[in-house]
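S.K.: Structures follow.
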Structure 1
Amino acid sequence: MKKYSGMALFILVALQLIAGCSGDNENARSMEQIYREDGVPVKVDIISHRPYAVESRYNAVLTGIRESNASAMIGDKVDKIYFTVGAHVNKDDVIISFPTNNPAAQYYQSKVAFEHAQTTFSRMENLYKSGGISLQEFENTRTQYRVAKANWDAVQQSVLVRAPISGTITSINVQESDNVHPGDALFTISQTEKLKTRLWLTENERRDIHPGDRAEALWNDATIQGSVTQVDLSLNSQNQAFGATVEFDNPGNSVISGVNAEITIFSDTKTDACIVERKNVIQKGDSYYVFTVKNQHAVLKPIVIGNDFGLDLEVASGLSEGDSLITEGQLMLEDGDLINIITGAE
């Protein structure tokens, strides 16, 4: 039994070696002949133009289209806060007040001085109109009145802190009874029916992005639409980049001011772009080529590259819609080779 088993194994190995050697000789002998007679096996795609848009993504903070901060002009204790965060206020509404008896403010002194100057000016104006005083005396009185009024306005502004613009209060940095110092930030008011952001672009990105390009901002589940409104022409030395401003409509205030959102800019949108995969393009020096099909032969065609989309490239010229582009087997080809187009599943 072992004898027959050993003989069978010997015969099987011998047959495999003979078959292997025979196959190798046949391949070595006939491969070039097969390619020459039947063609190099390749796969092709038909070129068709399609819409394409360059998408550039950034993360940036969104703020109100207009935003203004108010700071303390005097050092004192916060007396009263009249609104809360989220409230809509009108320009010149009093938001925060400080005590009027602060010696540094000189509230009552300025008030009395203004009222006295106002009364004197009114009396002197009537005298001037009736010819009772000279123009010089009238102008001196008017100047004193204007100085007193400016002082009174400044004192009121330091004690009664008003909204610098109409909008929504997006932050209040103090509480009642807090002690503050001159220059401390008190609150922020934003106009949030539209939002804006500032992006920093590389030189290549600046070349692709233009005012008017469509943009989207995504925050949580909210997406708002906008556009690029400005692209700087000069490099910012601090950021070593080109600044760009993007504005968004914010219906219903679905996105709040101050959040970090994902910004997408759609630039160079085309309705009939010729896009090919980078792997199908052959680069020789500064020139680019692809293999196409003509009369069952490979044709090495020069092309001009447009936009670079990473894995994809735009062909600006050199390919036409309907051309047969060789997508597999091109590494075995030379210009003019006979080809055999393979179809169906691999």
Structure 2
Amino acid sequence: MAKIRGTGIFIPDIYCDDDFIERYGKRAEAASKLIGHKTHYSATDIRTGKLKYSNTEMAEKAARNAIEDAGISINDIGMIIYSTCTPDYLLPPAYTFLQKRLGLRKCIGMDIRSGCAGFGTGLTIAETYIEAGKVENVLVVGCDLLSTRFSKLPVETLDLKSLFNYMFFGDGAGAVIVSKSKDKSIRYSEMFSDHAYVDMGSCFYVGGSTNPYISEAVDKDKWGAYQASGLSEKYLSEVLIDTLRGIQDKIEVSLSKIDAFVMPVESEKIKERVLEELPEIQEQRICTSHEGGALINAAVPISLDIGIKNKLITTGKKVIIYAAENTQWQHAVLYIEW
């Protein structure tokens, strides 16, 4: 049986819209009007482009905070699951760098190369390994650093669409310790990809084996990150609504009885549609960070940590953690009795 024993986060430097406007002028002013959040978490200095924290450095800081919160030692960790779409390098795996930074001599480890669904997927895998008796304490890390995909480009290359994505996304890290427990806390978990037939909603075109380098083969507005227009509102809403409706029978608990929903949703349109279709979910019971940007793999653990600190998640509460992404619309969901 498994439970979440500790949480930890790391938020890098915080910038505001005016900082981007100072750097990029009217383009940033126009982009800011299209984005709901007004603060931006960035591991790079947006004025100079200098990297201040690497992906792994942020992950280490969040991990150490989670380990301290859990009250265990580093050597108690038997497994690291590291979810990110922006690793320091394609190889070696990111978890090995974190293992080295923590000074952990030996552990099971894996990377999950995914977007917003990745951290939830990591939690389900952690539970599976604990239930199978393979390990007693798992460090699950969600960390992303997207700012370098934009800050390293020439200023003149950043058209409005690219600058929007730069300001829309944010950097950060979150971690949890999942531990073996006599009392079952994680009551149910699942992860599915059931919309692979739909066009992808976002993609990093540059950096993989198809387009390893920036070239004329890729449109300039896709050098940083690509997001399709209009698809997220339709399909992320659809996946979220269908998943939450379906989970009620599996956990034998109605949504109206859930005390907290950890389901970071950056779009107000998506949130409005979900609340309209599922009125039993009250907005005040949703744990999410409204600032910093779309934090990808860090979004769920940071929102979870905020929910705990704000006393929305306390002992005995019924909690649903939901993670989904608009790359190919995959999702992971967990039901936890805290």
Structure 3
Amino acid sequence: MECYLKTWGRALNNRIQLMFYEELPGIQRLPFGTYIFSDLERLSPVQLNVAGAVWEQLAQVKPTPRVLNHPLRTLRRYELLSMLYKLRKNSFRVTRASDLHTNYRFPVFIRDENEHGGSLTGLLSGQDELSAAVEKLQEQGRKRDEMLIVEFCDTSDASGIYRKYSAFIIGKRIVPRHLIFSTKWVLKTADLGTEAMLREERSYLEANPDEAWAREIFELAKVEYGRIDYSLLDGRPQVWEVNTNPMVLMRPKDYERMHHPGQQLFANLIFPIFETINTQREGHKDIPISIPQQLTDELPGETWTRSVRRFGKHIRNKAWVQSNARILTRYWKTTTF
């Protein structure tokens, strides 16, 4: 979001402010406005409870400010993918590495439950290979109950090309984000871009063909702001994840020139929707906030350096922004309050 507000969304700088979860324990009042709780998948249980306490206090005010993504109700990756498999909306199974089975449909791969770095392994072809990979990752410091074992779902076409579709939800609106192509099964950025592919992406952005399906998945996940990543298997969508703190847009120079028209089209689609979630605060009093002491006592501390850098960002926001919408996120590269 910070990158977006500095580039494509610069005109929203006076309406949207980033607010950090690290600030919550020291806040006694919040302005009336719109609040989006993001990055929920990377918060600890204590941090989620603190955010949940703030969400509830905001939601109890009359008239009620707009508050998106309940920290304690929004489904995390494991819960969502497990539900979709049980409902037969996804064809692949997900388990935690702490709950190893012997009847996986191989190949499988291992990924972090809460981060967004992609697969931690290549494709693993059997139980012995899987067990060895889990042990190796444990030796590197990863915890079994924070790793997911995912059955590989091959969505490549006859030419071996993979497609990843993405769509945003902002309040009630579904906005198609992009369609990217690759010969690799882990897709983070587009590494293919023929004229036919670019036309296919533009058609996806303009038609929004999976809007009704995406809305259903977001409702199941209880996500009101975020991005869904998916592909198609024999015409049926398969959900990879729902990210509550998605990259909106990178800097224009980070995209190859051939992809600029698609990025500009998305920027044109999403800008007015961000404007619609704005809540005017004129005439409304600030909202008192009180976090139970037992929760703040359980929060770990923050290093002096990170505290100073966060405080600097906080002062900058106060000085430059008189916003009506706030997006709560974790402080950059900070893992604790």
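Values quoted throughout were computed directly from the atomic coordinates according to the rules given, and no laboratory measurement underlies them. Just so we're clear, the structure is a prediction, and the values are computed from it rather than from any experiment. Cβ atoms are built from the backbone, for glycine too; each structure is taken alone.
S.K.: Here FRET efficiency 1/(1 + (r/R0)^6) of positions 56 and 176 (r between Cβ atoms, R0 = 35 Å, to 0.05) has been calculated and equals 0.15, so which of 1, 2, 3 was it run on?
M.R.: Working: 1: 0.15; 2: 1.00; 3: 0.60.
Answer by label: 1.
S.K.: Given 31, 24, 18 as the derived value for semi-axes √(5λ) of the Cα gyration tensor in Å, which of the supplied structures 1, 2, 3 does it correspond to? Spell out each step's value before the answer.
M.R.: Values: 1: 83, 27, 15; 2: 31, 24, 18; 3: 34, 26, 18.
The read-out was computed on structure 2.
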